[in-house]
Structure P
């Protein structure tokens, strides 16, 4: 049955159609549906639908290895294409690079820099005698091995691979520790190489210690250098900021030991070390250190290893292992506990109906979304501070988290985290505040472990924490955090006048703030930023979010000031800028004297960060009505948006590769499909989102459009498949689209769950023809924060053809 069809609307008018919709939907539901009730046709074990290999090619930069929700350890392969100082992809694994040089202990999901970060301490099962330094094997021709995907297994919390050498690894993890079974051919030498210096970006120093009597291998690597090979030669981030410790124990004695440094091999040695540096290619090749232990496999070819990690100390690594994994736990037992942990996490959204492929895409996206933030504190609450000193979590704080890809995450991932896991979100907010206090009050826009990397542009932490608060997150020092962020946005810092790291890693978090506050835009010629136009738009979003937050906190004179600053995007909108084909009015960089930066082309990235004017012109989610006004009205803006998603011949253009049109692989424009709601044409949001869901995302290794960016692109899919999307940072409003699944329950801790009922949802019904909110007709394409915080039921009528009447009244449009 098609409920509330366009035919009803045309025949009886808006009021009669609403009455018909209410009656039909009420009849379709047998009674109130509670989020606590068992949802029909929803998976009890959503991990069965997760494929960690999705996104491991096509630039997705995901990794398939073993990790738990928000885990510290992420045990995953480091692949090679014949260069020991590089890998197949940013996270060390590329589906089409089927040669491995180790299984590394730490990873970051979907980071865009190549190499991105971590990949610390690759451990390689090697079949053969160690007769030369593995660091001298610069082409990975000796101490690496090929494998086939037919011999590979990846499920949440577990990873296994069989190598062509005959060795096999089976790994399972807790949050900070892991267990591995390594098997070797019984008739050949069997060794484990600990390549302690060989992090993805290199290392400053490393150390390995072999305890023959205790059957242990321990050590550390001093590293960092996130994004260290890009942006201004990478000089700004070629530095160390964290030390990862590990301690591994074995179920059997070592038959041989040894260490190496650079080209020198030391058979029988039990201690050694040395770093690789952060150079690239020949300047780093052949450097580094590690150690190996050998085993007699003539009568028993299986080796079990138990391992803990810590960013604080070796003792911390050993304590983490003791606390999290029982002494005799098997890989199967640890993996089973990991499956249970992931099932609990993924059951926070239960979808009913849909195809197997849709469920796989959905639950893998949810899995990728909830991989981060990542623990950096030990089980005793200790963690490395951003000031380089040991710290402890604050009173009432559950744990210290890190890995904040702010410019990416503030648009979708942090909203999903706040919606599903508000306790984690609050601990994350407190973690970022802790780091800022340790960093002289500066909130860095991209935090890796305890390192301020300065990557990207804008002030995404302001947008993030304002959104957390608006969505009901309260378990952090929100008043202290607000005051600190407000100070960063109003008091110039000396770093704001530095060009260090520019572009891409500019040191100043609010670059040249004094000039910005005077001119009310970031001047391209003096901004000390990646791009003046992009910086202005990003700061406008952040300031608007701060204004919303100040208003929610209570009487605060700063609310109006920040709200006004949220409109400064208008100062980089040039009504005279043209594409030369009749369209005028674009976001454009301008100089300190007020002149526009020329020459101008909407397909140019001059003044922008990882995007063009054509994309950034739409990056005003906080004031869509204002943007439509300067474009000439909502109808004109909608026609321009049509051209953003379609080629001149009318065909879709939503896969990227066109500088003038939508790019699903990067963040500045990912909200654009949802702008039609505010322009009074929500059916076009529904069509566009469905086109992207169906053609840009999917199953298989190429199932993501590009970098997952710490779950951001995956979070976009999760929201869009549910028929929901966050309206703007600093707000708890949700935009409404057409659900992909007939049924979904979103559980929130402490109540306030959301039920989404769309009985007609399928490929043939992509349009919304009416909505009931808690049983009452809802003629708006959005909900306010009260619904998000209190929960309830959204019942959708869906149709085959666009309903051009629903949610189009000017007074009810999102603002």
Structure Q
């Protein structure tokens, strides 16, 4: 065995062993408990960053640990291949997005391999491959025929530079998140999926997800946003009524104005004859509409000049156009009660609109809106009613007069899946002048996206390629055009977890193997960033239910347990190229080795907390790796000239070493299995290695203890530093690879102690540390503690009120 640890040589040899022996390839095995561990797959941007390293290190440790528990473990990997960055790179570097993407995949695959992640590469997928996206096209056609997808005009955020629709969250200060162009409000035809049909199930099934963080479940509940209220009609003479939805019908008698969105048909009509109104509408077109922006922006509006009538009093109510009302939510109109809503109050004060109070103030209520629920007054026949009573009474009055009804509403909106970009999965629809939108025949699938394209400016190349879009209608046979929009890239990442289970099936989207790997709640452990807590996870849950309802899988939910890891920070900020604070994993691997990088990224913080990068911390991790290497080397050298005895007739020091070893094993088994606190696992192994380094006894019995302790150290460290432990395991003369070894068993005999150390406190302050018989009863422990010289010093002449004994831990003497 070499005296110096050469990480690069050892890691290359070990990786070659895993590859040659297909150490991580798995098939279904009913004789073992399955365990499916999955980390969110990467976008092939070209280089791994430290966030990737952390995410995949966590998943790899969990996978390796579960394999050592005797389970049939699958850990696959793939690539989220479609997306706008590839197009931007194509424009910048004059290379086709496909070529750019596939080259990046090759490079990043090499990086993942160098880090020693135990992936089943036989299951590798790339969502930009036709053999993958063919099946989402197939599913889309099925859903289209069932009426679960549809096309309609919708007002969207249009980026005139990137020539695509942006989500509200992608508009920052009124500009596109990538192009920085001023965003326009534009009405275009879009494809939607009826996720709202599954709103109740998506909401209710959150209660089944015991293995998910409460924060993530709360975020999803809020996003779905179920509420029960009334839909109320405010009539307009000679025109259709203006409908609003409210969860506070008890405040109906306090309505002093209605507010409508700038894109509302009434607003648009008002703008035709009013330059002030039109100018405000134009201003709203460039407005940022993300939730965060809407919360903090200045509330602005303009009087439309239109009126409606209050459904109960018949009084005239003015209609205002306001920037805080969005057409995409509800009816695009809201009833405003400034006395009892902060936003409405702010708006009414600014524009001198009446404020009518209908709920009494609490004693603690200051100036402003009274938002609590209370007894009604100033409300005619509803005076004196509380919220529930008022809800029912007002609902009945409105229903009796056909002016309103109870309604359950959701914040969740149907998922718009169209994108006007090139590098995405083609939507399998044919647009016929006579027949309208027609599903592509199954025999035509996949509709393959041309990969050899050139960009001659903005817009999608396939919109300028007749050879792609010209076709015939499957219904009437007349000339027609293929849909040139592509799917939102969330589409691909919403079902990839299921395709891994049967990636090689070219005849079906999924087969019976999916039910093996997704049994008992789906993926056993999913690992990824908290930033995906809402959209990705919600869409994946939705897709899972669609797949189930198509009879393709049986499970209700895709991910049984979820771990959301924290970010990697440097100098207190998230690593990013723009901040100049990135650390290149490649450089760190070349300098220290993959095991050191893995060990540091897992040791620096618990998985769910943010991690602060530290060069000194990395060097400390490297010192520990070398210490373990030298510890094993020292044992091998002593073993060459000393016999290995039996684990009996131990002296006190030898018993203490065994106790320390099995005490450590007991602790880290719980930390690995239940809590995933890899930082405390590593800390405990560091402490154990320090203890073993000082134990240089070479007697036959001691050599047996050293061998046992080193075996336990290497096995338990192997999920974290797999190359080092594989190599040292072989150096110890073992013929089986450590990856195939079981997790070590705890010896309860070793954990039994004749004596234990307890601390003795007087009035909570430490006064003594005593070694006592582990089997001593309470009276004996108390007597020994009170007899200690230092304890006597602090109790002499005082009254002992009580003595608290915590077995095998402490004694606290309370005196006065």
Structure R
């Protein structure tokens, strides 16, 4: 307890991981298209040793001191084409309890810890880190002074080459235990002695290039280290430093051609050895999963509740820190027990799978914060279960250092996806806000149009927001509680990316943020409890929601209703209501209030397709419109008690070519619904009287035989100098953005069905966007 209090006083921030992997069959490597293949070394390559000056610095590293050391171009590490390196970092003779952090040179400290030690502890841990633009990595020591020794066990490629292979997780399995004779002789490894062990067989196929293993030295009577190398090679460099008691760590070890490793005990006393298999790296760049960087803290029970003795907690890994919600073979996690008062271990496995009968992956001793890097396969909804195998409650901190991505098909660029628009809040001193438009063009570019003068459509200035990145589908654009606009778009790998205005009414935007997700359709943005949340549907028909709050904001599964397409939301008095179409053609709806989604209600199987449209009337009564597979537009509205009727109302025999959009006219209080006809006309129908639910005939908003709409229209409510109005926004076959502006009411007498909402429309063409930034 004394050491725990001392570490807390020092403000140590910790992290280290446990493992458990579900076995899988190698698939066509994601690495083959996007890089991430692992190249193991036969012997570790020293990149920093402050005892002899390797890495450019001689002498102990002091408190709050950072040192950048070269990685690229050192030994057999290439000077280019490296996305990350797998390192082992060790302290030698630290004068105080401390922790080490490593990060890419030229970037800011990510705030996660790779190794934590007490005074005098020569301990080690493995980690993955990207080299900076300079080819260097930074190491920082928090307290006291210590020698630092860092070696490289291998590296990950940025692109495919003739060497390297992808990762394949296996069910967490104890493959070696010298105490019981599992996988080797039932005998300790004597001081200075070696032990050659075969690791290929039922879990690891012959021909595998390397193994990912958890190494444990239980009940050691003296401190020391192990070298773990391919059989037939030699090196005196440490693979794993251990203290007295039980210690554990992670290593990626290259296999000999016979699938063997050799372990050498470099301590003064005999030791037992336990090895847990976590996965293997193939010898081919066309198989296995490719490594992706993702860095950040994902669990800290000090902010919630400690894990009781022999207790478990579940927490979500994927869908956070930019990771997708699917297609993740395994996650690299650094897991630490913080200042435990007793001995024990941590074990982690996928939710939905049985707890593997293997050794713990991260061991800890009383009053000594410690842990281990591990690789774990995510379970149901990307969650894992963590067990405290100790006799007392402990706090645990977990940091993610990366993940291995399974193949995910590239999302094709959708031609003529709808353009969307939103009016921002007025800037200080102005009475009217600017208007912004967003669309993804037919080659995957995302463009933002900034209209500085709400009355002058010629004032729109376009910016290509995507550079050389490719996006697809309808963007989501909304006004946040701050008044700034926020944008979300589906990326070509199916993740959702977002960015926001730098200030209210600004023409400049923040950098892109990859929210992860791996969704099958375009996102929707909704403001709930003052926060902007993204909602989208995945390939399994699950609705996911991501709200930017908590330790590591996560995509959260709101239920599997076999949904398809893009969900639509509308504000309720204290939350939002969600509408979406399922694969049976029924419209499903549910309310989201206070972080809880209600039960889903089916509005009936009507062979619905596409994206619904929703209009909110006073009393938060909602009217929904949907298009059937035959093109007929249907509608129904809640009654005063909030109940939807059983039957849908058909809006005539007209057949739409796309999804409807609808608006409650701000002047007359009547609903208008707009669609695209098969011949490219923008058609609309008006409610005949306020709240009647009866709609007149469909007719062109502006009769024009030469107008051919190629994209479905969207509606943009705005306030200009004449008052409240709304715009019909669409792209034509020339890829020009067109606007039909609803004109003010000049009188109701003699109005036709087409103008029964009042005033007719005036057409505008927005300026042509630039070819590039």
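Where a number appears in this text, it was derived from the coordinates with a stated rule and is not lab data. All of these numbers come straight from a predicted model, not from anything done at the bench. Cβ atoms are built from the backbone, for glycine too; each structure is taken alone.
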Looking at distance in nm of label points 7 Å out along Cα→Cβ at positions 214 and 318, point out which structure of P, Q, R has the largest value.
Q
Read-out mean count of other Cβ atoms within 10 Å over residues 326-333, computed value 18.5, structure in P, Q, R:
Q
Parent structure of the calculated result 16, 42, 27, 14, 2, 0, given that P(r) over Cα pairs in 20 Å bins from 0, in percent is the read-out and P, Q, R the choices
R
Thinking of P, Q, R, which structure, once helix-only ellipticity at 222 nm (-39500 (n - 2.57) for each DSSP H run of 4 or more, over all residues; to 500) is computed, gives back -11500?
Q
